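Following are the structures in question.
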Structure I
Amino acid sequence: MAGRINDDDIKAVRDAVPIDAVVSEYLQLRNAGGGNLKGLCPFHDEKSPSFQVSPGKGLFHCFGCQEGGDTIAFVMKIDHLTFSEAVERLAAGAGITLRYEEGGYNPSHQRGERIRLVEAHKAAAQYYVEQLESAPDAQTARAFLADRGFDQGAAQHFGVGYSPQGWDHLTRHLRGKGFSDKELVLSGLSQEGRRGPIDRFRGRLMWPIRDISGDVVGFGARKLHDSDNGPKYLNTPETGIYKKSQVLYGIDLAKKEIARTSRAVVVEGYTDVMACHLAGVTTAIATCGTAFGGDHIKILRRLLMDHATAEVIFTFDGDAAGQKAALRAFEDDQKFAAETSIAITPGGMDPCDLRISEGDDAVRELVTSRTPLFEFAIRQLVKRHNLETPAGRAAALDEAAPIVAAIKNVAIQHESAVQLAGMVGILDTQFVVKRVAQLARWARDRGGRGPAPTGRQQRQQSDGGAAAPRTAAPGGPALHLRSPVHRTERELLKLALQRPELVSPAFDAYGMDEFTAPPYAAVRQIVADAGGAEQGMTDAPGYLARVRDAAPNDTLRALVTELAVEAIHCRTVDEVYAGTQLVQVRLRAVDRRVAEVQGTLARLGASADPERLSAVQNELWVLQQYAQSLRTHGAAAL
C-alpha cells in the first residue's frame, strides 16, 4: 500500500486544476450569474439544470440531489475512484509529482487499481498503433483501412492499431512495462491460458474505446483472418473501468462539438464514426457492442443541456433490422428533452459505405435530410395494417395515436395528428385531432395522480413555478426558507463562506445560539472549528477546504458546500448588504433574549429577592439599549 499523500501536494493539485475545466470534460456548463456556472447534474436525472460550479471557490453543488464538494470529490464520484486515485489522476494531468508520507515518491506498483488499469490500456493502445504502422503481418489491417477510405493520418487520429497474431506479444510487452499478470487479466487485455496469461486480442484491427475524459478503457477488435474462429467484432469484457452500456465510441472527440452545436449523430459502428468525422460530421458517436440505452442518453443529455434546439440524429440502415433498431430508439425518445430524428441510409449502406461510394458530401447530406423520429415511427406502425378496411384503419389509429400524443411540442403534436389522419385515410381530421388531444390529456392526468410532490416541487408550486434550492440535506432538520429569520441566517452564512472579508471580524464573535436553525448553528460552529471566517480573507480556497474538512459528517459537509456555491440574493453584494445581515441576525437574537428576560421578570414577581430582581432588570435594560442602538446605528453598533 502507498503511504498517505503529502498534504501540500494535495493542496497543490486543488490549486492547479480548475474545477470548471474538469467538470466540463463530462457535461456542458453555461453562465449561472454571480461567477457561477450551471449544467445538468451527472449524478441524477433532471430536466432543468440544478448543478452549479463555482470556479472561484473550487466547489460544485447540486441543489437537486445534494451532491457537492471540490474537484477531487467530483472526480471520485463520477469515475468511482478512491481519494488517492482521484488525486493521482488530477496530479498526472497537471504534471505534479506526488510525495507520500511513508515510502517517498509513489512507485508504479503502488498506484490505485483503476489508475493502473487505465495506464495498462494506454500502453496497450500505443503498442497496437506501433504494430499497425510497422509490423509486417499488419498488412492485412492496413489494407482493410485503405479499402474503406482511411489513410494513415485517419488511423492515427482515431488511434487505430493492430494486435499481432502471436499468443502473448502484448502480455510480454506489458510485463516489461511493470504490469503484473493479475493486472493484465483484470484489465481484460489478457486472459488465462493453460500456461499463464495470453493476449485476448490476436490478429485483429483495434479501436481504442475512450471514456468522456479521454482515458482508454477498452478496445473494439475486428476479425481480419479466416483462421480466426471468433466473432466478427470482439470487445473488451466488462471490467472495473469498462461498462459497455456506459461508453460511447468517439465521445472524447465529439463532445466539444456536440456541446457547441447541441446536436449528436448516433451511428452503428467504429468505421461509421470515422467516416462521419472525416466527412465533417464531427458530432458522430457509436455504441460499443450494445443497443443505445438509458446510460448513453444520460451522457448525451449532459452535453446537450436540453436546449430547445437540441437534437439527436440516429442513422440506421434502410433494411428491416435498421427499421427495428429505429423503433427501439423511439421508445427512449421521451427520455430526451432534445428532439430526435432519423437518417435512413440509401440502399442499405452504412455511412462508411456511403462515403466510399458517393463521397463526403453524401454523408453530410444524409444527416441534413433527416426525418423526425416520431414521424418515421408513425409511418412504420401504420404500414403494418390493411388500410383498405375500416377495421385496419381503426387498428392503425389505435396504435399510432398514442405516439402522436406523446410528442412533447404541442404545435408539432397537432400537425402530426392532422398528418396521421391523412396517412390512415380517415376523412374526419378533427376526430383524429381530438382523439390525440384526449390521449395526451389522459397521459398528463395519470402523471398528476402519481407520487406526492417532493418538497422542491411543492415550493415550485407555491412560488408560482420558480425553482428554489433545497436547503436540508437528506435526513437533516427541515429549514423553512419562507421564514425571514432562516433566510437572513442563510445569507449571513453564505457571506461568511463566500465573502468573509465583508463580515469579518464581527461574524467570528457570533455564537451558535444566534442561529435558530440547528443546521445553521452547526455550520457556524464548523466555521469556528476551522479557525473562523477571518481566515478566509487571505486564502479563500484553503479556507473553504478547511471548513469542509471540519464538518463532522457528510450531511453537514454537503450543506457547507451548498452555502458556499449558492448565489447571494442581492444584486450588489457589498459592506452595506453584509452589515444588514449581521445586524438582522444579532438583533433577532437580542430580541429573543429580551423576551426570555421579560418572562423571567414575570415569574419572579414583586416578592423576589431584591438582588436577583435588580440583576435581571439591569440585564433587560442593557439588552433593550443594545437593540435600540442596532436599530438606530446598524452595523456600527455591533
Structure II
Amino acid sequence: MKIIYKTSFIAAFAAMLTTAPGCKKLLVEEPRSEFYPTYFSTPGGIKAGLTGVYSDLRGFYQGEGQVHYYMGTDESQSGGSANPGAVNLNLYTGINSSNTIDFAGLWSDINTLNGVLQYAETAALDAPVKAQYIAQAKFLRAYCYFHLVQTYGGTTATQKSGIPLHKEFITAATTADAPAPLADIYNFIIQDFTDAAAGLPATITASNLLAGVGKTATSASAKAYLAKAYLTRGYLSEVAQSGDFQKAADLTAELISNKGTYGLDLFQDYNDVTKPANDYGKETVFAIDFGFADPTYSGRTEQGTGGFGLNNLPVLHRWNYISLAGVDNSTGIDAVPQKINTAKQPMQRDVYNGRPYIRVAPWGPYTAEVAFADQVHDTRWDATFQTFWICNKTVAAGVTSTGGLKGVLVPTTINSLTSYQPPINGDTAILMPGVDVTMARRDAFKGLIVTPKQYSNNVFPVVKKFDDILRTGMNDFSSRPIVLMRFSEVYLMNAEANYMAGKLSEAAASLNVIRQRAAFRTPADAAFIPKGQFSVTSANQATANAANAAAMLLTPAQVAQLAVPNSTTPGSSLCGMDLILEEYTRELYGDPRRWYDLVRTRQLVRRVKMYNSPGAANVQEFHMRRPIPQTQINAVLTGPKYPQNNGY
C-alpha cells in the first residue's frame, strides 16, 4: 500500500507548495526527490506542510461525499436525489470494497506530517514556535489516524484487517504493507493527542502561526479529541483499558471547569450557535475553514460547478421546494400513501431558500417524532430546521378538498436572485407544523401543509443551520467553515463518559446544562419560526424561559432511564445511552458525525433496527467497520495479500 502514499504525497504536496510565495520557481528548478526532505527542515517548509494538510481536510469535508456521515443511521436517510452509493449505505446492501468510503488522501497527509515531525527539529526556528508547529503536526496526525481507525479499525484477535500504522516519513515506494494491531493504533493516537495538548496554546490569537486556515488546533481541541479517543477505545472490549471512560470524564470536566482559560463557553441562546457571525466564536472548539478571506480556497470566486465557496454542506439537506409542492388539496391527503399535489407551485428558487440537492433527508419516525418531539420547551428544532416557506411567485388560488377555492397567496416583495434577503412579508406557501392537522385546517390554509406522516426522502424539513448569508447567487454553495467540534459536545462527552463510568449524577448534571440552555428564547428568534408556533415576547420572555428551563430538566422517568446500563442488544428496552444519543441528535443534528456516534457507542445495529426500517433488515455487526477500499488492497503486491475487513 505504501506505493499509494508516495504517489499521492508528491501530488498533494506539490499542489500545496504552489500556494506559498516563491515556491513555484523552486518546484521547477529543484528535483523533487531531493527537495522535499530539505524543505521540511526550513520554517517555510514546516508551515507549508501544516497548511497543506489543513487544505486537504477542506477537500475531505467538501462535496457530496459527506453523505456517508448520515447514511444508515437512526437520524437520516438517503434523499430522493442521492446517488446509488448513498442508497446502498442507507439500506446496508451492496456495500463492498469497490464502492466503499475511500479516505486515501489522508495517507498522503499522514506522510506529510511524518516528514514535518522528522525534520522540524533541525529547522531554524525559535524554540516556542517550533514547539507549536510540532504540536500542530501531532494533533493533525492523530486526527487523521483517529478518523481512519474509526472507519476501518485495526487487527484484533477476532478482526483480521484494518488500517496500517506508519510513524516514519516514506520517501521510497514499496508495494508491501499490512494492517496494524488496533491497540497499537489507539496508543499512538492517544500519545499524539497528549503531546499536542501539552504543546499547543490555549487559544488562537492574532499571532496565530497558521493564520488564514480557520480555527486551528489548540490545547483545548487536542484535549477534547483526546477525551473522544479514550471514550471510543473504552467501548472496544478487545483493546479497552480500565481507566478509559474516567480519563474521558476527567478531560472534559477540566475543559468545562477552565472554559475561560480556553476562550470557550456556551451561548445563552442556542440560536446563536448557528449564526455565521459566531462560526469562530466561543462555542467552536475546532473547525475546518473554507476561506471567505482566503482567495486560494474561495475568495468569493465563481466555482466550476456554479456558486461561490467550496462547502456543499448547506445544499445536501434541502428538498426541492420548487417542483415538489403545490397548493391544491385532495381527499385522502393524510391517508397512506400520502399525497402532495404538485399543481400550482407557489415557490421559485431564490438565494434565501437556496439550491436543492435532496441528498440527505431526516428520518422522520425518529428525528421528528422522538428526538425533536418537544418543540415548545426545546428551541433546537426551530433553530435547526426550516419548516416554512414564504410565497415568492404569483400563483393561482388552490383548490380545497371539496372542490372549492382557497384564498390567493400574496407573494413577498423580498425575493432576490442576487443576495440573501429573508422575506419580511407575504403569505406562507408551505408549512410543516410538526403535528397532524385536520382537513378543515388544510382547506382554510392558502398554501400547502406537510405533516410528519407526509415526510419522505423527497419532502422534509430542511436543515437551515448551515445557511450562508453571504451567498450572492441561487446556486451558490458556502464559504462558511465546517465546525467539527462544538463546546456543547464536550458536555455531551462528559455525560457519556460519566454514564459509562457509573457516575450517573455527574452525567445527569452535564445533560441538564445542555437541556436547560436549549430552553432559552428571545423575541427576535420568533422571526424565523412559523407564525402560531411557540415564541416569546419582551413581556413574557423571562417567565416563559424560566418555565421552559424547569420543564427541560431531566424528569424522574428520564433519570430512571439514565440508570439503566448501556445495552447494545437489538430489541432491548430503552437505556441511558438512548437518552444520551437523543441529546446528541438535538444538539448536533446535521453536523457530519452520526454514523460515528453510533459506531463508537456500539449502538449502530440496535438503533438502526429500532428506528430506521429501510436498513433494519440488513444491518449487521460487521457494518460497524467500512470495507477496506479495493484500491488499497490492489496496491499491496509484495508479501501477504492485504486482508479485507470481516463480513465483506
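Any idea which of I, II comes out highest on Rg/Rh (Cα atoms, Kirkwood Rh)? Intermediate results must be reported in sequence, preceding the final value.
Working: I: 1.08; II: 0.97.
Looking at the calculated values, the largest one is I.
For distance in nm of label points 7 Å out along Cα→Cβ at positions 218 and 594, which structure out of I, II has the highest calculated value? Let's see the in-between values first.
Details: I: 6.8; II: 3.0.
When distance in nm of label points 7 Å out along Cα→Cβ at positions 218 and 594 is calculated for I, II, structure I comes out on top.
Identify which of structures I, II gives the largest calculated value of relative contact order in percent (Cα under 8 Å, 6 or more apart). Kindly include the intermediate steps, with their values, before the conclusion.
Values: I: 10; II: 19.
Largest one: structure II.
Which one of I, II has Cα Rg over 2.2 N^0.38 Å, for residues 426-489 alone, as calculated from the coordinates, equal to 1.55?
On the way: I: 1.85; II: 1.55.
Matching structure: II.
Using mean count of other Cβ atoms within 10 Å over residues 74-81 for the comparison, can you identify which of I, II gives the largest number?
Numbers: I: 19.2; II: 25.1.
When mean count of other Cβ atoms within 10 Å over residues 74-81 is computed for each of I, II, structure II gives the biggest number.
Given that distance in nm of label points 7 Å out along Cα→Cβ at positions 98 and 434, derived from a single structure, equals 6.9, which label among I, II identifies that structure? Show your work: numbers first, answer last.
On the way: I: 6.9; II: 4.6.
This figure was derived from I.
A value of -12000 was derived for helix-only ellipticity at 222 nm (-39500 (n - 2.57) for each DSSP H run of 4 or more, over all residues; to 500); which structure in I, II was it taken from?
On the way: I: -16000; II: -12000.
Here the read-out was taken from II.
None of the figures in this text is laboratory data; all of them are computed from the coordinates on show. Since this is a predicted model, take the numbers as computed values, not measurements. Cβ atoms are built from the backbone, for glycine too; each structure is taken alone.
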